[in-house]
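Read-outs throughout are calculated quantities, based only on the coordinates presented, and are distinct from any laboratory measurement. Remember, predicted model here, so these are calculated numbers, not experimental data. Cβ atoms are built from the backbone, for glycine too; each structure is taken alone.
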Structure 1
Amino acid sequence: MDKQDEMFNEAYKPIHVPANFNKNDSLQDQLIFALAEIGKGSVKAIAEKLSELGGRSTKSEDLADFDHILTDLYDRGLIKGSEQEGRMVYNLSKETVPHKGNVNPRLL
């Protein structure tokens with residue numbers, strides 16, 4: 001595999017949602033964890049959850065950093081989002097509730 005392929009694979013690898021919140025994690029991991037906790041939300045809602053978890057504040061300069069990171073993840077297709085009332089609302093589009101259905105093996 002050449003260097004460009006490796007760089008592409010690194011940039012577009014699926015995101016990993018940390019199992020626990022850790023203040024020492026990267027800001028991106030902290031934002032992903034906060035987003036996973038609330039399910040979906042705007043930059044401000046994610047920032048409020050992050051602050052509640054003990055992460056960075058909701059000051060305007062921090063919000064700008066958060067917006068930059070989340071927009072980059074969205075642009076690369078690593079998180080989903082939609083515009084609602086003039087602002088982006090992000091989500092992970094991941095299954096968060098286990099399926100409760102059954103499979104009848106005789107029908108397979």
Structure 2
Amino acid sequence: MCYLHCICIVIDCNNDANIQCYINYNNWYQLSIDEQKVLIDLCYAFGPDMCHNKVFFQFDGLCPYASNEFYEIQRIRHQFLVAGSILIAGQQRCINRIMAFKI
């Protein structure tokens with residue numbers, strides 16, 4: 001759920017009410033087995049291969065106090081080449097932010 005929540009921070013998922021219940025990790029225990037399977041499928045559809053170097057960037061210098069940080073595209077455009085949108089499961093999604101992380 002945390003991974004999917006990070007995805008929804010960087011791309012526009014706010015208009016997709018079906019995803020909202022899968023990013024509310026305070027209520028994770030309320031998901032049925034079928035909903036858990038949907039959550040796994042969503043995370044697979046938004047997988048790391050699709051996100052790495054597109055909306056998630058390994059850049060230690062941008063996360064001095066945490067393992068990851070989110071940035072508005074306008075603030076980091078001079079450091080990264082970031083597209084305005086990304087194609088996910090046949091739908092064009094607007095990229096609002098990027099996530100920098102360190103390992």
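Given 1.0 as the derived value for distance in nm of label points 7 Å out along Cα→Cβ at positions 11 and 51, which of the supplied structures 1, 2 does it correspond to?
Attributed to the structure labelled 2.
Identify the structure, out of 1, 2, from whose coordinates P(r) over Cα pairs in 10 Å bins from 0, in percent was calculated to give 14, 46, 31, 8, 0.
That value comes from structure 2.
When helix-only ellipticity at 222 nm (-39500 (n - 2.57) for each DSSP H run of 4 or more, over all residues; to 500) is computed for each of 1, 2, which one produces -8000?
Working: 1: -13500; 2: -8000.
It must be structure 2, since only it matches.
Computing relative contact order in percent (Cα under 8 Å, 6 or more apart) gives 37 for which of 1, 2?
Numbers: 1: 22; 2: 37.
Corresponding structure: 2.
Given a value of 2.0 for distance in nm of label points 7 Å out along Cα→Cβ at positions 27 and 43, calculated from one of 1, 2, which structure does it belong to?
On the way: 1: 1.1; 2: 2.0.
Structure of origin is 2.
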